[in-house]
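Novice: These are the structures, in structure tokens.
Only the coordinates and a few stated rules stand behind these numbers; no lab work does. Keep in mind the model is a prediction, meaning the values are calculated, not measured. Cβ atoms are built from the backbone, for glycine too; each structure is taken alone.
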Structure P
Amino acid sequence: MNRRLFLASTGAALAAPNDRINMGFIGLGGMGTSRLNGFLKHPDVNVVAVCDLDTLRLEKAAAVVRTARGSAPDTVKEFRRLLDRKDIDAVCIATPDHWHALPTVQACQAGKDVFVEKPLSFSIGEGRAMVKAARKYNRVTQMGNHIHNDLPNYRRVVELVRSGLIGKVEHVNIWRTSETKGLGTPPDSQAPATLDYETWLGPAPKRPYNPNRSHFNYRYFWDYSGGMFIDFWCHITDVAYWALDLQAPKSVVATGRRELTDDNGETPNHMDLIYEYPGLNLTWSLSPFAPAGFENRGIGCVFQGSAGSLFVDYGSHELYVKGKQVTDFKRPEPSIPDSPGHLREFLDSTKSRKLTTCDVDYGHRLTKAGLLGNIAYRTGRRIVWDDANETIVGDSKANQMVTRHYRKPWKLS
């Protein structure tokens, strides 16, 4: 095995200069810093530049790299300046959801490979544009639903479902317990001097600055994200999409409410959704309470088959037959190869040019169903989906939410 292939497969030795992957990091909040630390564990990664609209986060990220590698990367606030650099091979995008699409599309246009956080996009139209750009410019991509590759549990569950052990699966029930404490109601104010708030808003509508509308809490406002539901949809529903090879839903209905006192958030903390797929119903529940029988499980997915049921969370799974747990069943032979890890798979693919397991095609297929659920909730109507044309049937108002209308001067091209 030559040195390049050895490094690509293990990442365990110091990389020669021509084996290194020069990376830039866009968005350096909690998730972005976590990804930065994760990539720094791979010796063939060279962090060239870091980018954030908050100078405090930018300085902290530079210090992380300096501590790990002995020298600090370049710091920039404008992501397009980072993408203009010829010495960057790949970027990690860990911005708020409403800033996933623009940097991804422009990174592909600039010849960079892209690791972008989940959910893939803020809107279905953006996801479509991201797929189109990745394929047009032949870029390697990976969506950051790391549970897919970082824990072996999902692989074993997929093998069990596909083996037919629980029979024909006609129903999947997924849940995530939600928050019970509100965000508070701070008044609008001036943005901190360290934050370029106008650019942070980007394509989203112009709003006064509020401490709850930026950084971590952005996810609870419709302008920037789709709440806790969309935040966890890609992580948990991934195992069902993977095991059953689900494509697009035929329809979805949703109901819910935001039931938090002393709170200016917008997205629900109670939400129940029913998805209709060919031959299958999938229900998704966001609530402070777990389903009966799973009160100690804050997150979970149950495959209900004709011969039994299979419960799975991130790190464990349990088989039930006629309501009783079974532990002495014959397991299928492992058929899904072990993963080198979510980040390592992306890095290896930047060298081999092979598609990753969670590239933008899969990321778009998975994310769009979650986005349709939020459209159903916000309109209060049953959504009928034409996936071939990526349009909502017979509902012009709902269909307007499929693609975001960008605030000038931003445009997705």
Structure Q
Amino acid sequence: MEERWSTEHILSLAPDASSQKAAGKLSSPAPWSATGTDGAALWGECEGSGRTPYRTAVELAVPAYSCTCPSRKFPCKHALGLLLLWSGTPEAVPAGEPADWASDWLAERRDRAGRRAAAPADPAAARRRAEKRHARVAAGAGELRLRLADRIRHGLADRSATGPWEEVAARMVDAQAPGLATRVRELDTAPGSDLLEEYAMLHLLATAATRIDELPAPLAATVRARVGYPADTADVLAGPTVRDRWYVLGSRTAPLEGGADERLTTRRLWLRGAKTGRHALLLAFGRPGRAPELALPTGRLLEAELAFHPGARPLRAALGTRYGAPGPGPATPPPGLTPAEAVAGYGTAVADDPWLDAWPTVLADVVPVLTPDGWHLTDGRHTLPVHRGAAPESALWRLAAVSTGRPLTVFGEHGHRGFAPVTAWGADHRPIDLTAP
């Protein structure tokens, strides 16, 4: 029997709440005709305000969407409605061959992918661009070091004497170092108790950016990523890949951190290899009015090749060849660590990457408790504080309701600010998203 997506996962693909609501009205068979699926794609025609129905198609693997409606939202309500219909009423989307118009769209997508892969590159031009950017970044990082030293001379107690950091952040953007710009902006809101630490870590990164050529290759790659050098997915995929059955641990969609346009969104998807035990992070980005394209249901297994971005502690990866659609995951939650082991694991990761804020971690047999200092996760011997603001308060109460005082498995990111929960597995071993309001 074909495995269908959950309603929660489908609605997580929507670009906004109004699209979710509108899609719900299109989740019944009434407005649909000529629907079908071949296991890799869905298609159908939906009644609209005009005489001609809207033709809607969804390629499930990416997923990707097509619709003849005039909506600028992506996916539109019709694509979401078709997915909900397929998920909730399977008999309304029977198996069959794609309609001609759907087949043409799928073939066009394959052709475009082939042309992109075959596009010739100009190594000499790429090298000149890289050298020019490196010079700009080094100059910007040198200026940042001077600005930090100047602030230290003025003293950290009176921030008003030195003014906001926005002007310095703008200079880092001009220097093509968006990663430095993001960390500079955070100085204006950093607590006073953490300010000296933030200055030190930023100074260390700026210093490393001026001496990239002197660093070991893995650490140099980490510094480039932290500074904001672009990473070409095609170049990453051209390197070594790791094939495994990747367990989807969870995902979080939020505004793009440090983005100039707050309407931009980023989706973080965490995976763990069933055979290798290796963690991986996939990133997908969405433009205004469009949800990030890449989406994988939590709790599923995806057999695929991943190519990891180089670094001292490789985590971010690019999704390469897939071997089928995501299938059912194991009947039990993923194995996890104790709170003490989680702390040690983060410490080991930070030793490789000093600027690492958190590391993906599965905690096993922990209970959520609310204390005067906030939420904590405990195994009875050791306790991890929950990172305040990392999950809605309602989600933490939902986590407590799922637990009912009994141990459960929780996945999230553990770092120096605490544990940021993403997914939980209760007594029925069903994954529960803790990032939704």
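Novice: So if we calculate volume of the Cα convex hull per residue in Å³, for residues 23-78 alone for every structure here (P, Q), which label has the highest result? Please list the in-between numbers first.
Specialist: Details: P: 61; Q: 83.
Largest one: structure Q.
Novice: Comparing structures P, Q by mean count of other Cβ atoms within 10 Å over residues 127-134, which one has the largest value?
Specialist: On the way: P: 22.5; Q: 12.0.
When mean count of other Cβ atoms within 10 Å over residues 127-134 is computed for each of P, Q, structure P gives the biggest number.
Novice: One of P, Q was used to compute relative contact order in percent (Cα under 8 Å, 6 or more apart), and the answer was 11. Which one was it? Spell out each step's value before the answer.
Specialist: On the way: P: 20; Q: 11.
It was calculated from structure Q.
Novice: Have a look at P, Q and say which one yields 23.9 for mean projected area of the Cα convex hull in nm², as calculated.
Specialist: Here the read-out was taken from Q.
Novice: Here is a further query. Among the shown structures P, Q, from which was the value 3.1 of distance in nm of label points 7 Å out along Cα→Cβ at positions 255 and 359 calculated? Intermediate results must be reported in sequence, preceding the final value.
Specialist: Numbers: P: 4.2; Q: 3.1.
Clearly, the read-out refers to Q.
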